[in-house]
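A.B. asks: Take a look at the structures listed below.
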Structure P
Amino acid sequence: MQDKIKESFKKVFKYDAQRVFFAPGRVNMIGEHIDYNGGYVFPCALSFGTYAAAAKRDDNKINFYSENFAKDGVITVDLNKIVFDKKDGWANYPKGVIDAFAKAGHKITSGFDMCVEGNIPNAAGLSSSASLELLTAVIINAFFNLNVSPVEMAKLGQTSERFVGVSCGIMDQFAVAMGKKNNAILLDCNTLKYEYVPLVLKDSAIVIMNTNKRRELAGSKYNERRGECEKALALLQTKVKVKDLCSLTAQQFENNKSVITDPVILKRAKHVVYENIRTTDAVKYLNENDLRRFGKLMNESHKSLKEDYEVTGKELDAIVEAAWEEPSCVGARMTGAGFGGCAVSIVKNDGMKAFKENVAKKYHAKTGLTAEFYVASPWDGAKEII
């Protein structure tokens, strides 16, 4: 891909690129819908992502070109006039990063040419936007000797989403910036305390299963679930001194859950408490090199997201349940907001071909949709590669 992106750059800009960069996609392995309740997420960067060939200019022009949006041609902006413009489409994401760096006081002293190509599926929930943001951040950081740390670049990437009218959490940008090969990251999104945890897949691989069902309800249901969790917390706080739902132990929850009389609110709280416990247990099992028990926790996570948090939907359930039936599947669960998008699984390499064929067939029979599969491994974060 490095050679391909350099060739694309030369074809478009008629001269050779100076440097080549890469930013990965990301997937959350376990710890879903608990970050806003004080819990942990457990993402890893992936071995596919977004590549860029780039070169500095000696004027204030910035030229963006994407092989993924070739029909848009070269999008040109002035370094001194960085504003959101709907007609610039995908280029508003790197523009947002430039804006965030400038507002944080970092000096970008000239324009540059940037040619990108990604192999992250659009709208699959694997952070193609965060990948593009951190790709832009490492280019700026390298070209202008800014010495911005990866954690700070993640924060600027998160800030840059406001440029396109989105308010998002920090997980996507953090995982893309801080990824480490053969490791996942246990992250507290509130404090940004983190630790790397070995995720060594000797005879297995991460398989992302795309339902190709758009996540139509995710936004409204997200707000609804947050409200339900807030109600549960307020009720529990009348019985036990706790700052958030994820601070509760299982015993504290079981001893005090009778204060929640609404069965729906109770189910939401149950998912949050036990999903956080599953996430910390997952770290323990991986540190013990026990991938089998980690996979079991993935399965339990999906069941809880289906039955207690009710954010899966028939497509995600169909693809995950088909995966569970395969002997090569170590574990599988939905990942992301839910109501479509992707599921994540760990699959043994020697059964990979049969896994993809059988899951695709069963999924299509149940839903009429065609699944897509992306095989990956835990990877390094955004960086210069040539």
Structure Q
Amino acid sequence: MNAPQRRIALYSHDTQGLGHIRRNVELASALVADRPETDVLLITGAVEAGALALPANTELVVLPAVTKDRLGGYASAALRCSLADILALRGDLIAAAIAAFSPDLFIVDKEARGLRGELDRTLSITPRLIGPGGRRARLVLGLRDVLDGPERTRREWQESGATDTLLASYDEVWVYGDPAVHDVTEVLALPESVREMVRFTGYLATGRGDGLVPRVTGGRPDVRPSGKYVLCLVGGGQDGRGLARAFVDADLPVGHHGVLVTGPYMGRGPREELTGATRGRADLTVHDFLSSTLELVHGASAVVSMGGYNTVCEMLASRAPGLIVPRVEPRREQQVRADALASRTHLTVLHPDNADATALSGWLASAVAQAPRPHAIDLDGLARVPELAARLVDEPSLPLLLRDVCDATA
């Protein structure tokens, strides 16, 4: 007998970079691998998501894009309309997609109400949806290990009404990290009613990339150099010019090639500057956008990177020496993560003000001579999430009509 179909939807607002959708892609891959009868709908605000490798049985819904400036303000990226109008359009599209897909499980990334409340309509209809398994849709908020600096995290959580939203609409909260590194429940001083909903999964590190299928036919070319190499990653590239230029100007370790990935969002001016600085160099390769950097990270003798969640997970899993040069403004998420991991793992942290070519040259020369170093951080989140999903979706739930009666008499 064939297993019954299961449907899972994942939402990420994706106003800057590809971090949110990359994380959801890895979650989708783990969930499909665990139960191949699973269909997945990924809802994202990143148009570049169409170039990412996806697991089987997975489709994308790409929302009209919203952009964020360096001060954290939001605006419509392409359509000439107000922020209120673009959020209303996105909200309607999300609600329509969720209503039509009718998932067994809906996983929301980071923002309990979505970007500026764009999930409010969806949250109002989700409890009345019945998935293919005949049970009401379950709702999970997924949080990365670090949201921001403690003060800002608490302030934004309170201003968004996240606690009330969780208690009214959600079943569980999954934190994609190790509480021994950073315990977001302590940072937020969550009430006991919300703490009871929290499940720490461990970092989504081990098993990344498994089961992903390139969207472009012809296979994925091997972008790794044939010999030893050191690697520099600057996330999406919006604010990666300084680190990228320092790496280009640094002395590469003897016998090593240099590989730089600038990211798809680096501005035209900084990209042209880097192109000019590297023209004619046989010892350095520059890529603008790669659908995956996993193979590069795992093959490198040493990695220099900003401190985004996904890249840090890849660095933790590779065990190769890693230097994190975190973003420190307008948000401190990367700095908090880097500082917490530096005291517990093989990763080193360097403030961006000090990350010049001389500093990188010295670190690279020392790093390539180091042996891989073990650590005790929990990296098994991609194995644990399918277990959490199965338990949540498969557990009995009140029939719809009975739940309505209970709600009405409460």
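Where a number appears in this text, it was derived from the coordinates with a stated rule and is not lab data. This one's a predicted model, so the numbers in the text were calculated from it and none came from an experiment. Cβ atoms are built from the backbone, for glycine too; each structure is taken alone.
A.B. asks: For relative contact order in percent (Cα under 8 Å, 6 or more apart), which of P, Q scores largest? Numbers along the way, then the final one.
C.D. replies: Working: P: 23; Q: 16.
The structure with the largest value is P.
A.B. asks: Starting from the value 29.1: which structure in P, Q was mean count of other Cβ atoms within 10 Å over residues 23-30 calculated from?
C.D. replies: On the way: P: 29.1; Q: 25.0.
Going through each structure in turn, the value belongs to P.
A.B. asks: One of P, Q was used to calculate helix-only ellipticity at 222 nm (-39500 (n - 2.57) for each DSSP H run of 4 or more, over all residues; to 500), giving -13000; which?
C.D. replies: Numbers: P: -13000; Q: -10500.
Among P, Q, the structure yielding -13000 for helix-only ellipticity at 222 nm (-39500 (n - 2.57) for each DSSP H run of 4 or more, over all residues; to 500) is P.
A.B. asks: Given a computed value of 21.3 for mean projected area of the Cα convex hull in nm², which structure among P, Q does it belong to? Intermediate results must be reported in sequence, preceding the final value.
C.D. replies: Details: P: 19.5; Q: 21.3.
The value was obtained from structure Q.
A.B. asks: Where does the value 25.8 come from, among P, Q, when mean count of other Cβ atoms within 10 Å over residues 135-142 is the thing being computed?
C.D. replies: Source structure: P.
A.B. asks: Using distance in nm of label points 7 Å out along Cα→Cβ at positions 39 and 175, single out the structure from P, Q with the greatest value.
C.D. replies: Numbers: P: 1.5; Q: 3.5.
Top value of distance in nm of label points 7 Å out along Cα→Cβ at positions 39 and 175 goes to structure Q.
A.B. asks: Tell me which of P, Q gives 4.8 when you compute distance in nm of label points 7 Å out along Cα→Cβ at positions 143 and 351.
C.D. replies: On the way: P: 4.8; Q: 2.8.
Structure P accounts for this read-out.
A.B. asks: For which of the structures P, Q does the calculation of mean count of other Cβ atoms within 10 Å over residues 31-38 return 18.2? Please list the in-between numbers first.
C.D. replies: Details: P: 23.2; Q: 18.2.
Attributed to the structure labelled Q.
A.B. asks: A value of 5.6 was derived for distance in nm of label points 7 Å out along Cα→Cβ at positions 87 and 287; which structure in P, Q was it taken from?
C.D. replies: Details: P: 5.6; Q: 3.7.
This figure was derived from P.
A.B. asks: Using log10 I(q)/I(0) by the Debye sum over Cα atoms at q = 0.12, 0.13, 0.20 Å⁻¹, for residues 127-262 alone as the calculated read-out, with -0.74, -0.85, -1.22 as its value, let me know the right label among P, Q.
C.D. replies: Values: P: -0.74, -0.85, -1.22; Q: -0.80, -0.88, -1.18.
Here the read-out was taken from P.
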